[in-house]
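Following are the structures in question.
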Structure I
Amino acid sequence: MTIETQHQNLAAIDRAVSWIFRHWLLPLNALVGMYACLPWVSPLLKASGHPLLGEIIFRIYTPLCHQRPERSFFVCGHQVAFCHRCTAFYGGIFLAGLGFSALRHRLRPASLRLGGLLLLPMLLDGGSHIINDALNLGWRGGGDDIGSLNFWLRMITGVLAALAVLLVVYPRLDHELPLQVVGRP
């Protein structure tokens, strides 16, 4: 590889990084959208005669979510690769990210205190589930069916955590990343 080719490659990398820093929201929303939607593709693939592909997607998400069947959605008789809370969290981040693109110039970063307050319900609800499940204490009565109190607590706490991420992190990224582009104040 010649010196000129190396310089051309470095210049191309610099342009790509510069573009990503200036337009960070588009690739991030695309990645989060893909990450949030792919678990729903798994049951659709299984139902449409592609069980291996559906299972591969399901297994990819296994280390990322507990995937307990009683705490998950089902489509066409097959389990979605995310639980209720993960669905609400990642779906919430994706939808809020789309909304952020329209409101980004009017939103200021929320305080870390507000972010912590929005995360607290998920920590309490999720923590109580972990303790209850580990020790079989019977705290979590009412079942896990869609529409039950536990279902709604998972969905609401997932959305609140997504809002915490969006309100605390996204405005800061929107302000800081473009400043990292070379030659821009």
Structure II
Amino acid sequence: MSSEGSSTGIGNLPNTLTTIRLFLSFVFFALIWLDQWLLALIVFVVAAITDWLDGYYARRLGLTSPLGRVYDPLVDKVLISGSFIFLLPIPGAGLNAWMVTIIVAREFIVTGLRGFLEQKGVAFGADRFGKIKMVLQCVAIPWMLFVLIFVSAEIQSTFLFVVRDLLNWGTVIVTALSGFNYIRKALAHLH
């Protein structure tokens, strides 16, 4: 296929999956707003699966593209940042404003660096640290929803809260370290 055709455009399979994830993000936010924890959990898991699938198909079918390298992580930022923002005011989620600020700031900084460097012709995709961060975030968010399902049913479990807090703290720490790592790599490309 030509580089102008469906193999690299918005309509190719990986980019279509990314578009579905963007739509699911807004459905997910609405479900959180409506305190529909179980449905929100299901939608988030489906959205996370589309993230894995778009990367898999992009590599397997040779459909990686400059658009996909920017579009996919941008939609990830919408889903992840929006998740933490929407969960912040909910007491059972166990989040603090400073935690969400670190997560969202890192996402914006890395997205800005990626866009800037890609424009200069420097490939600046996700590294191992960024992938670990994404996995932690994709475990922490469903776990918070799982806890909220129990809280709404008035079932209290110290275990659930301890795991939630460990996941939230681990996510914040790894997110911050990942951000510093991307900044370090970006600075190396700029010198």
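Only the coordinates and a few stated rules stand behind these numbers; no lab work does. Here the structure is a predicted model, which means the values were calculated and not measured. Cβ atoms are built from the backbone, for glycine too; each structure is taken alone.
Among candidates I, II, the computation of helix-only ellipticity at 222 nm (-39500 (n - 2.57) for each DSSP H run of 4 or more, over all residues; to 500) that gave -27500 used structure II.
In this comparison of I, II, the computed figure 14.8, 52 for Rg and Dmax of the Cα atoms in Å, for residues 66-153 alone is attributed to II.
Distance in nm of label points 7 Å out along Cα→Cβ at positions 90 and 122 computed as 3.9: which structure among I, II? Among I, II, the structure yielding 3.9 for distance in nm of label points 7 Å out along Cα→Cβ at positions 90 and 122 is II. Taking distance in nm of label points 7 Å out along Cα→Cβ at positions 58 and 146 from the coordinates of each of I, II, which one would give 1.8? Comparing all candidates, it corresponds to I.
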